[in-house]
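Read-outs: derived from the displayed coordinates by stated rules, not from any lab. Since the model is a prediction, treat every value here as computed from it, not as a measurement. Cβ atoms are built from the backbone, for glycine too; each structure is taken alone.
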Structure P
Amino acid sequence: MVKTMLTIKQAVILAGGRGIRLAPITDNLPKPMVDVNGKPFVRRIIEKLKDQGVSEVVILTGYMGDLIEEYFVKNIISELSIVCVRGPNDWDTGQRIIEAKKFLDETFLLLYGDNYIDLRIDALLDSHYKSSKLFTMSVVNKSPGNLVVDENGQATKYLIQRGEEKADLVEVGFNIINREELCNNIIKNELSLPKAYESIVRSNMVNTFNIPTFYLSISDLDRLAITREQLRAKKIIFLDRDGVINVKAPKGHYVSKESDFNGIEVNLLGLEKLSKQGFEFIIITNQAGVARGMLKQNDLDEIHRNMICEFKSRGINLLSIYVCPHHWDENCECRKPKAGMFFEAARDFKLQLSEILYIGDDERDEEAATLAGCRFILISQSGETKTPKGNMQFHNLDLALPCILEFYDFPSR
């Protein structure tokens, strides 16, 4: 049995384009160096890669590539090798890859220098190795698209021009690449990367990985403005309900009416303190009692209405409540330990899950947070220690405040 790798060593970033749609910003600046909330966009991509185990980045530059190289010479990122390979402005993307072949690993991650995804590389790799394909493309739901995919996630057609026929998926970079097959197909297809992709897909070599949240781009001025807003640091915390906000009912039972809802005062005081520092909260909770007939939906709604009023009276800033009402036998995607509610919240509020804490009280909460890419804090009577997955555990939420504040120390992120 082959052991699945948890990371990939090398990422290659395509960064040679002129960026005409970003003019006048790109009149004197290459597109990847455009500022996004105090950092060049390409640095944000690279920091995301490093956080997930990538140790070498190759940037294929063209237009004003010297400015990219100069920046990373002066602003070294520790424990990361960055190599810039520059070519003429008029080279096709495929030619940049061919000319840089000697720098490329046998398997690498290929990115576009104007796209950003809050991606868990280990989940991408897990999908890749399970598929036994040579390539895996990261895709998002968007129409018109450029990829047709079958029920098994295998790409069956790549459209060089969107709208040629019905397709509702777009590949957005962050692709796992086999160097030899890609280079061979680029050479056979007039140094065109899109034509090479079309040929590779036609040869049944491509698995797809559907991004469950969203992707960002700086390809034009409107998208740049959206990206700046969505990558703005947000002080939002995800919370479990039972066992964190209120006393949990005995096993097999549910808080089924308002009189049974007893808040945990020390934890509510912790939420008050955080709210005074600008934090906001989203609750993510399983309530299988609805499906089991032990909790009426109207009673659950009433419990939550009263909880919202209590939060408001205490100055606790609650943004939303996500509830899974399903029975565990229904095998839904939202019930924890699955991460469907996390992804839904991320889409709704445009959140980077890697920059979100989830606070819960049991192992299912930790597993769901891990699947979503969130960090996790366990609130448990056993006190402060390390959980099985290496996250922190505290006796109550108030004691966790220093850890929470350190995680959301934005100047360091």
Structure Q
Amino acid sequence: MPFVALGLDNVHYQLAGPPGAPALLLIHSLGASTHVFDAIVPGLERRMRVLRYDLPGHGLSSPPAPGRGRTLAELAAGAAALCGALGIARAHLLGLSLGGQIALELAAATPERVDRLVLCATGVRIGSEALWSERIEAVERAGIEPIAEGVLARWTTPEFAARAPAEHAGLRAQLLATSRSGYAAACAALRASDLRGACARVKAPALVVAGERDPAVPLADARALAGAIPGARFAPIAEAAHLLVVEQPEAVGALLLDFLCREVASAETLAQLFERGLAVRREMLGTAHVERALAGATDLDRDFQEVITRNAWGSVWARPGLDRRTRSLATIALLVALGRDEELALHLRASRNAGVERGELAELLLHCSVYAGVPAANAAFRIAKAVLSESR
């Protein structure tokens, strides 16, 4: 069971999906855990590298130290630190309720880390200061059990509780497993949050999703959030309350795949495509190579460097429809067939960063000998041996 130590916190996480695929970070709601996303993850992890984790004092993560984890900024910094510890430089973000506020804070504070942003069942504020103060006092005095029924009544519709008693019992178990200190600290973060200023700083294409029967974040509040984020889309989900990813996973999953896996060119500027492409290009080819290429550009080829960074790396290579390992193998096969030896050497080196193994390269080049011809494969094997003999 994977954990990572981040300062005083021991964080439980789950990471699944094709190595090299675009990353998607899932952040759960108050009183829940990574399991709240169980129903939507299988469809997402076929296309993306999905990371989900338990917030402090939730699920299997350690409770927060006294005085910690009580602001959105701290919680967002924890999410960024987890991604950094796992080598994830950029990611799509999907946050649910409190998780949505954390995702929004992270997207506003570090736009260079965020590709696309999905905010579910959240607003610039959730609830009132009085509500969260009462909730903190109740939990610190008597624990979570006395408030459980009231919380669960807001999480799902009565119809869901009736038709899916096992799933409803699972939600109750997640809530009751939350530590008092973790729950109270998260309530304090919600009490202090006001993200009106953060919305204008979001640079990523954004989607706001809301349950039509959500008593915690009414449709009007979610719609107002979408209106405050430049270019954001708004999508209501019928017959869903607050935990819409649990109650309507098929509808939400289809919406997410459409938003995350297709191009959103109308919402992305050339500058955003370039920045995303620069990050992907560095991850695949290495920072030193990319910096040399950009530094060596002249008036003759500077525009060309920008075009390939935007169009190849920021657009095609960043799409989640194929993971980077598959794209790397396909690129190598095409370069073998076309006899592009210089580019072939470059992408053979880059294949290491996509998770391609030496044995897979041997099989690929053997395959190319049948379909691209023996001379092409012979030259490719010669180049590959030279590249693979280089020190790592």
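Suppose mean count of other Cβ atoms within 10 Å over residues 73-80 works out to 20.9; of P, Q, which structure was it derived from? Answer by label: Q. Hey, distance in nm of label points 7 Å out along Cα→Cβ at positions 113 and 185 derived from one of P, Q reads 1.7; which structure? Structure of origin is Q.
Which of P, Q yields -15500 for helix-only ellipticity at 222 nm (-39500 (n - 2.57) for each DSSP H run of 4 or more, over all residues; to 500), as computed? Only structure Q yields this read-out.
Looking at distance in nm of label points 7 Å out along Cα→Cβ at positions 105 and 377 for structures P, Q, the greatest value goes to Q.
Can you tell which of P, Q yields 14.4 when mean count of other Cβ atoms within 10 Å over residues 313-320 is derived from it?
Working: P: 14.4; Q: 19.6.
Label of the originating structure: P.
When distance in nm of label points 7 Å out along Cα→Cβ at positions 121 and 257 is calculated for each of structures P, Q, structure P gives the greatest result.
A value of 15.2 for Kirkwood radius over Cα pairs in Å, for residues 89-176 alone, calculated from one of P, Q, originates in structure Q.
Looking across P, Q, the calculation of relative contact order in percent (Cα under 8 Å, 6 or more apart) that yields 16 traces back to Q. Which structure, out of P, Q, was P(r) over Cα pairs in 20 Å bins from 0, in percent derived from, given a value of 24, 51, 23, 2? Only one of P, Q returns 24, 51, 23, 2 for P(r) over Cα pairs in 20 Å bins from 0, in percent, namely P.
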